[in-house]
1. Among the shown structures 1, 2, from which was the value 152 of volume of the Cα convex hull per residue in Å³, for residues 16-95 alone calculated?
2. If you rank structures 1, 2 by distance in nm of label points 7 Å out along Cα→Cβ at positions 32 and 112, which sits at the top with the largest value?
3. With helix-only ellipticity at 222 nm (-39500 (n - 2.57) for each DSSP H run of 4 or more, over all residues; to 500) coming out at -15500, pick the structure among 1, 2 it was computed from.
4. I have 0.75 for FRET efficiency 1/(1 + (r/R0)^6) of positions 64 and 120 (r between Cβ atoms, R0 = 25 Å, to 0.05), calculated from one of the structures 1, 2. Which structure is it?
5. Assuming 16.0 is mean count of other Cβ atoms within 10 Å over residues 88-95 as calculated from a single structure, say which of 1, 2 it is.
6. Among the shown structures 1, 2, from which was the value 24 of percent of Cα pairs over 29 Å apart calculated?
Structure 1
Amino acid sequence: MPAVRRAVRGATLVELVITIVIISIAIAGVVGAFALISGRSADPLNETRAVALGQLYVDEILSKKYDEQTPQGGVPRYTGACTIGADGAETRASFDDVDDYDGLSDAPPASALGGISGYAGFSVDVSVTCAGTEVGLPASQAKRIDVLVSAPDDRRFVFSAYRANF
């Protein structure tokens, strides 16, 4: 019996070239997306660290008295004018009222007790202003604290809080 030959059909050169082009375009898209994502992988880490750093400074400042003349515990309430700035030759370790922090600039950041590890490249700047009228009080009855945290990727984060005279 004669053998019947079946025609075996393979891929043509044109079909192979089109397949290679389509796969190349898909791979280029995936690699481009991966490069975009990996380039921003440090952003959430820097944001989280900036928030923690801002919270550290704001908490430290808000734990202090409203003014140098305010008695411990805040009673009776300070009745003088709103003053800003360190009183004499105070250092960070001896700051005892909110406005002593005005003009503080730390790079690298530190707590009142000493340095903080893991924050290389970050810097912190603090400003304090009389701001009673911003919150519906007499001008001398509240201070606004602005903490500017600069991250190593040149992004800036501003944290603000008010300290009322009580």
Structure 2
Amino acid sequence: MVILIDSREQLPFAFAGKSFEDVTTEAGSLPTGDYSLAGLADLVAVERKSLDDLAQCLGRDRDRFERELVRARGLDAFAVVVEASFEDLAHGRYKSKLNPHAACQSVLSFSARHGTTFLFAGSRAGAEYATAGFLRQYLKGCRERLKAIEKAAQDGAQVA
């Protein structure tokens, strides 16, 4: 699996270690998100957020963030992976003065309005694992669909 990492990503995941033996990475320019799959960047993406960055996106940078979520609606699959827990967000464990209740409600609103999956992974390591796992599962689904198409084509050719 080749994971594309946006060249603007400031703290890219290494995807090193036993959990990532099937992963290689390439830098590139992604239209949406920080991570995607080689050849599928127009179909799937992951946006990585630290808790402080998420709070900023829910507050001061809300309009820019919402525009990204609108762009992401054109993808087959998109997730925002957060390097913290939802409890961390709910307790305001970030540097912003954003009200924790407002922050939580914004995440829930964005999920409902834009169909965005927010994965609160608990830590940076958890977020790295969730990012690779999300992309791996998307790729697995693509491979399964391709096999079904190939089988249908073979079955159709045998009938003719």
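1. Derived from 1, not from the others.
2. With respect to distance in nm of label points 7 Å out along Cα→Cβ at positions 32 and 112, the highest-scoring structure among 1, 2 is 1.
3. The value was obtained from structure 2.
4. Derived from the structure labelled 2.
5. Source structure: 2.
6. 2
Values quoted throughout were computed directly from the atomic coordinates according to the rules given, and no laboratory measurement underlies them. Keep in mind that what you see is a predicted model, and the values were worked out from it rather than measured. Cβ atoms are built from the backbone, for glycine too; each structure is taken alone.
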